[in-house]
Structure 1
Amino acid sequence: MNPHLSRLRKAAMALPLRPGVYIMKDAHGRILYIGKAKALKNRVSQYFGSDANHSPKVRRMVEQVDRFDYLVVGSEFEALVLECSLIKQHRPPYNILLKDDKGYHYVKVTPPPFSRLEEAKQVAEDGAAYIGPYMSGFSVKQSVDQACRLFGLATCRRPLAYGKPAGRPCLNAHIGQCCAPCTGRIREEEYAAQVSAALEYLKQGSEKTLQTLTEQMNAAAERLEFEQAARLRDRIAAIRRMTDKQHVVLHTGKRLDVVAAVREGERLCFQVLRFRDGRLREQEPFIVGEYDDLPAARAEFLRRYYTLRQDVPPRILLDGEAEDADLLAQWLTSLAGRKVLLTVPQKGEGLSLVTLCRDNAAEYMARQQGRAGQTVKALDEIAALLGLDRSPERIECYDISHTGGTLPVAGMVVFIGGKPYRRAYRRFTVAPEHGGDDGAAMAEVVGRRLREYRDSPEDEAFGTLPDLMLLDGGQTQVAAVQAVLRQAGLSVPLYGLVKDGHHRTRAITDGGDEAVLTHKQAAFALLGTIQEEVHRFAITYHRSKRDKGRIRTVLTEVPGIGPSKAKALLQRFGSVAQIKAASVQQLGEVPGISAALAQALHDHLRQNG
């Protein structure tokens, strides 16, 4: 608990009800967090009131706050612009900063004459021009290599100067991938024009470059400069061959970004797919730590991401709503100098692109965690389907099994990270009076599980509450267990798994409405697996009790054989069939079985076989 809360709360209540930016600082003056507000007083005071609705991340930040500063601005839009600028300058630890293991990369253009294009990891004070930053070093290097080959730029370390040959040209010149300025025959202005064309290709993409080169080729042909026209023709063909290698092609819209996120526990993975000239040019994954809620995290990610980007497309597709979407679109429009649209597609190619983006995010998150991408995707889909704040790390599922109400039992299976955790599986013998009432049986079992949670906090199975509790059943079972949870004063997401006529999971219910599942969803497969596993576990236990009861009845019908002697016989022979096949002498070898009792058992099994 922060000892300065009362002082901070009093200071927050004195803030104006005007738009602005607030800056949280610790006792050493270090900036912890920078945020914007439509009304400073309302927003800042929320931090220093009740922490019941705060995420663990916000609680930790508030515990460190010693004071805060603020800046009043004229509008919420101005607050957004100022917030982005200050975060980029100070990089506070509690803001989303897009930290990852790749760092930033740039395209470096060395000073003229005879500039070279190179990939660089940082901006240096060396007189060169830099384009970027970009997150993917591989994409930058690949793009620079393509531009140099397509426009015949030098990549060697030889001295370049007009009229001063530096020796025989290299192999690149012989195969048409370099104009060989090392021979001293290329004028500075001619080479500079090729550098400009290469930069235009990198900045504007292939379509704009093809249009420009085609115009230049036609103009050269009209001037009867056929050699120049032929060189331009070959360059156009090379660019088309290069772009034809790109398999992901858009049919609607030529320049757009797609942003999607998947959740795993307390973490998010944002994926960005960047389409230029209708083709996928780059993909960038980012792991984000704890977050408050997904719409707020999505908005903050977009602000951080496009603060680092010079190229803002006219259209950005999102996989869900972003907080202050209109304000965000206005800010992006000001960055781009033209209209920028934020959309959440519901069908068609846009939805397919968002799905593709989310699949890639799930795969990246899975690689980081050593899990399967389909599992991460399934957990994220379950969270979205049920409106959970986090993807469920621990899932418990319960099922009741009996035969006509007799020998009722229950099974509890536990899945952690989408995988069965069998060490935490548990079986329950249900009270006989609940044998014909699945709702009452389920309430009894969950009630016992919750008492174990209270009484055995160190127990591997019961000592932790699940992030999601599932019941193999519908509204009746859910309603019964909801009452048990309310009585225990616990809040656990609870849903029932509803089966179709083929015993497959077709929907999930909260006791009222049903959310129908389709076979295309990753969640469908995972929930079906969980339901099949709990059914198998419960019915196996029921059958074992039923079989033991039947075997015990067959053996104990013989006077003088009780449960202990029946157990000894089964341990010796393994099954009733083997006992029946044994001779009287063999039966008499079992401890506790006399010769007379062996004969009586032998006769009984053959008479009642």
Structure 2
Amino acid sequence: MANLPLIHRPVRLVLINPRFPESFWSFRWAVEKVLRGKRTMNPPLGLATLAALCPPHWEVEIVDENIESIPLAPKADLIGVCGMAVQFPRQRELLNYYRRKGYHVVAGGSYASLCPEHYEHLADTVVAGEAEYIWPRFCRDFEQGTPRKLYRETGVVALKDSPPPRFDLLKIDKYATVGLQYSRGCPFQCDFCDIIVMFGRQPRVKDVAQIGQELDRLRALNVHNVFFVDDNLIGNKARAKELLRFLIDYQRTHGYRFQFGTQASLNLAENEELLRLFGEANFAWVFLGIESPDAESLKEINKTQNTRLDLLTAVRKIYAAGIDVLGGFIVGFDNDTLDTFERQYRFITDAGIQVAMIGLLAALPKTPLHERLKKEGRLIPGAECGDNTKAGTNFIPKRMDYAAMVQAYQALCRRLVGNRAIADRIRNKTRYLRRPLAQNGYSWRQQLGIVRRFFTRGVLLGGPGRLYQFLRTVTCCPPRLWPQVIGDWIAGLAMRDYGKRYFSDNSAKGRRLAQKTLEFLRRSYDARPRAGALEVSLRFAETGANLALTLRGALDRRFFRRAGRRLEKLLRRSATTVTLYIEELREGQRHHLDLLLKRLARYGDRVSIRVSEKIRPMLAINSSVFHLVLDETSA
């Protein structure tokens, strides 16, 4: 790489967290309809840490596309774009865009660490691995004008060298929770997991004093809900107990300002002392990788730690400690058949796990599972594997037809978010979770607003059937459990909303509706001919239908209004995606277009917008709402 000119002023760095595709974990309905003022669940902790590793004289800005639109022409010397595997398509698009604009672009994040070879032609510099040592090295080289193409961490990073994240650079009030990290690494050997590939099997931890510093900063920012993002907080039980005892003292000193949540292994239920400490530190919830109620499937993937105890008993034991359980479940192991979906449904229902992340098994690069399936010739060329909550995967299952597996997966997801299914899980949970530790951190006035919005926008809009199921859940438990019940309903309805929009089981009906919308738009335009002002096309593929509109000006207010209503109906009633190509926009049309986009914003994840270069400066498209196409190949 050619040397860059020396910079004789503070370097201006913009760090970007690409937008996540919507999933069950977005809880979008809850964020938009109930939790006023929030935009998403968690801020980009990795970028806040990276900012803290920059030289103190650098000018650093963090842009999270999940809550705000990206800057198209930032005043910056350097653009850094992070990304997990699920973010890779958008990360690639952003890297290409900013590089074409002449910025020096740096790629990093977990996927760049796992597969740096995928970024060779996308970025000027790739940072692969933990950043504590290699990022400062890159910063020095960049200031000298001699940045390298690849910085790769090959040693072991001591977490005592990790600085407190720059929480002050985050728009902290837009997030429902804020993350901290205590440890990296996991002692287990699940063959589908990439954590041990990146961080190893020997958990490394921060000093508890470092955690105290980070909590002090969050207290100053009036944060109450904290998520320890460790992949397994109890990977080293002795150090986990040390942390918990510290947190107990910290909470007592500061009046229990924080409510915590984390991820852990199921053997938490085996350790009475750990459970007690979790409760005393005020851990309100824990995410467990349960994966499957089938012992043979667990043995197949080397998750033997889940076979040493009865899974249902373990979950109920954690409930009895006052801690809510969120669970991860996977279908698609070689031992699994179509009957596995029914077993998963029965276990999730009996365990009362409301927030159940169910996914099809995905073979992540560099994992033992990926290597085995590659040798067996079962990988599907070109298939994406970053988001296992989508209806598809990247390999051929052993004991199921692929299409039948996908259909059964969608049916399971729809089944779990039915009104009765939500209510049944709540009733099963509250039999054991009798004294939940959860406190939502909102004032009484805010809580009343949340309850009002939940009841009017969630319960009443669901009709008599949902009202009846809701009453079943609040009449079966004492009033002290009602906040837990309402929280579970909010989570369940958020997942129901997602499933309704993405796992529609009426694909034939959706195709017919897309065809009718196409014909309507053409009729509406043909009634007032404006040569070449509109083109409409419809494309069908295995993943669904896409309706594309090209706008070239000369379209009146009536057209925008009618088109907006029909497109909104199409998006609401089917899984069709919409692409808008805006090539021209005449004076006076901006307002009409804004009104159309306002109608479509609720379905922004399925609306792609590409704006011609000549009118892009005059038309601000919010990329945190819509997919703003920046790469010609992504349209």
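We did not get these values from a lab; they are worked out from the coordinates using the rules stated. Bear in mind the structure is a predicted one, so any value in this text is a computation, not a measurement. Cβ atoms are built from the backbone, for glycine too; each structure is taken alone.
Once mean count of other Cβ atoms within 10 Å over residues 124-131 is calculated for all of 1, 2, which comes out largest? Can you show the working numbers first?
On the way: 1: 12.0; 2: 22.8.
Once mean count of other Cβ atoms within 10 Å over residues 124-131 is tallied for 1, 2, the winner is 2.
Thinking only about Rg/Rh (Cα atoms, Kirkwood Rh), for residues 332-467 alone, which of 1, 2 has the largest value?
On the way: 1: 1.18; 2: 1.09.
Answer by largest value of Rg/Rh (Cα atoms, Kirkwood Rh), for residues 332-467 alone: 1.
Which of the displayed structures (1, 2) returns the greatest value of volume of the Cα convex hull per residue in Å³ on calculation?
For this comparison of volume of the Cα convex hull per residue in Å³, the top structure is 1.
Given 7 as the derived value for relative contact order in percent (Cα under 8 Å, 6 or more apart), which of the supplied structures 1, 2 does it correspond to?
1
Given that helix-only ellipticity at 222 nm (-39500 (n - 2.57) for each DSSP H run of 4 or more, over all residues; to 500), derived from a single structure, equals -14500, which label among 1, 2 identifies that structure?
Numbers: 1: -14500; 2: -12000.
The structure behind it is 1.
Assuming 21.5 is mean count of other Cβ atoms within 10 Å over residues 148-155 as calculated from a single structure, say which of 1, 2 it is.
Going label by label, the one that fits is 1.
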